[in-house]
1. For Kirkwood radius over Cα pairs in Å, which of the structures 1, 2 scores highest?
2. When distance in nm of label points 7 Å out along Cα→Cβ at positions 4 and 60 is computed for each of 1, 2, which one produces 5.3?
3. Given that distance in nm of label points 7 Å out along Cα→Cβ at positions 12 and 36, derived from a single structure, equals 4.6, which label among 1, 2 identifies that structure?
4. Taking helix-only ellipticity at 222 nm (-39500 (n - 2.57) for each DSSP H run of 4 or more, over all residues; to 500) from the coordinates of each of 1, 2, which one would give -27000?
Structure 1
Amino acid sequence: MQPTKKESPVEGTKRFFRNVTAELKKVNWPSRKELTTYTIVVIGTVLALSIIIYLWDLILTVVFKLLGFYR
């Protein structure tokens, strides 16, 4: 068994970025239309959940005020 040659930090960094570049070329990037659709879905979902949480908080606040637990 031969001892392995230790790689210099510069060579390791170069190899790392070569590998990153190779992996990024394999990525299936979304089209502009797909990206727009996904963005609208995410924003819509966040807004809908925000409204649901706000309304739930408002309802619980009213209920707790009526029960005397909250001033």
Structure 2
Amino acid sequence: MNTQNLVKMANQIGQFFEAEPDQAQAASDVATHMKRFWDPRMRKAIIEYAGKGGEGLLPIVLQAVSANPQLLA
């Protein structure tokens, strides 16, 4: 699985939800989108990547992954 491709896709999702004034809701929406549309292997890979620092991920994506690991698992 190409991590840089996952980062790019996750950031695209994050950019869409960044405009949400409630950042907690935006992070939840990012996680929900990943749960609904990403393969479990993709979700596992992004959780592991974020756990190692998540270089290149937008803050909203890092927040989404770190605050919702049970949802994404």
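1. Going through 1, 2 one by one, Kirkwood radius over Cα pairs in Å is largest in 1.
2. Working: 1: 5.3; 2: 2.4.
Only structure 1 yields this read-out.
3. Working: 1: 4.6; 2: 1.7.
Traced to structure 1.
4. On the way: 1: -27000; 2: -23000.
Label of the originating structure: 1.
Each value in this text was obtained by applying a stated rule to the coordinates, not by laboratory testing. A quick note: this is a predicted structure, and the numbers were derived from the prediction, not measured. Cβ atoms are built from the backbone, for glycine too; each structure is taken alone.
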